[in-house]
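What follows draws every value from the coordinates through simple rules; no lab data is involved. Because the structure is predicted, anything quoted here is derived from the model rather than measured.
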Structure I
Amino acid sequence: MNTNQITDRERRFLRAILPPRQTRKSQEDRLKALAGAFQTTALSISGAGIITPLFTGQVHVSGHSMILAGCIALIVETISLLILTFIRYPEDGKEDSGHE
């Protein structure tokens, strides 16, 4: 579809329903927030599956459940680190900063 053929009314409608174009900074912030959520999930899995049963005397501590919780937490943490690899940082020579 040629953008010259879009009427002003259609352009206003599309602008209202479509999200604004993402800047590099907003995409970086969203990826960092998503990675942080995965890291929090990994920490809570390890806390609920490994640390809490060790301090609570009422629950029988099973080695299999602790290993499973550790493996799941490791997988979730790996996912969060993979998400962080999608953030593009400027190269050292191309960074434009006011500091000298």
Structure II
Amino acid sequence: MKSLDDRIAVLLRRDRLLALAATVAMWVVLVFVLVAAAPTVPSTGLFVVLAVALVLLGGLNTASAAALVRRYRLASDQVYRPDIENLDAQRAARDAARRTS
């Protein structure tokens, strides 16, 4: 079995990848919605307001995802160690129950 630090690194890497994928998906959806809504926008001024709102929404959500990943990296031991220990305890209890039955 891998060491605890290796397992924490794997979980952190997975969470970073998922955060990146979710952020990219969010940007794709935001741009799609802007492009799909563009023909129905009655004026150029309103389209600019929608585009600025898109950039602000996407920017703030991207910044929050980056902050989350940074926080998880800095406190990875506190974030992941209890989960891994609980999973190990559950696995040990399940294995013990199988051996007795």
Structure III
Amino acid sequence: MSHSSSHQHQHQPVVRPEDVLPEGIDSTAINGLTVRKGSVAAFVANALRLDDLTEGTPEYAAVVTQMRELTPVLRAIGLLDVFRPHSQAVERIIAEAA
């Protein structure tokens, strides 16, 4: 699936998960990035974990690193065009990954 603008799908009435990633396929290329199945869920799970971790610890740093690596994928699929983080820490991580 090529995703070059937010208006590209205006003639398609509905996009189902299987339209984006067919059954049995674990990744796709969007805007030149490989997007793996589970990328959004992994980012969200890590964002939720931040509240339970102490900034400055190795575990916190590992979570932040993973979130920074996933941020370009979130941008490529347009998620950050329609959703904003509630957490200032998550917002900062996304901004730093720019």
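Using the calculated result -32000 for helix-only ellipticity at 222 nm (-39500 (n - 2.57) for each DSSP H run of 4 or more, over all residues; to 500), pick out the matching structure from I, II, III.
It must be structure II, since only it matches.
45 is what came out when relative contact order in percent (Cα under 8 Å, 6 or more apart) was calculated for one structure; which of I, II, III is it?
Structure II accounts for this read-out.
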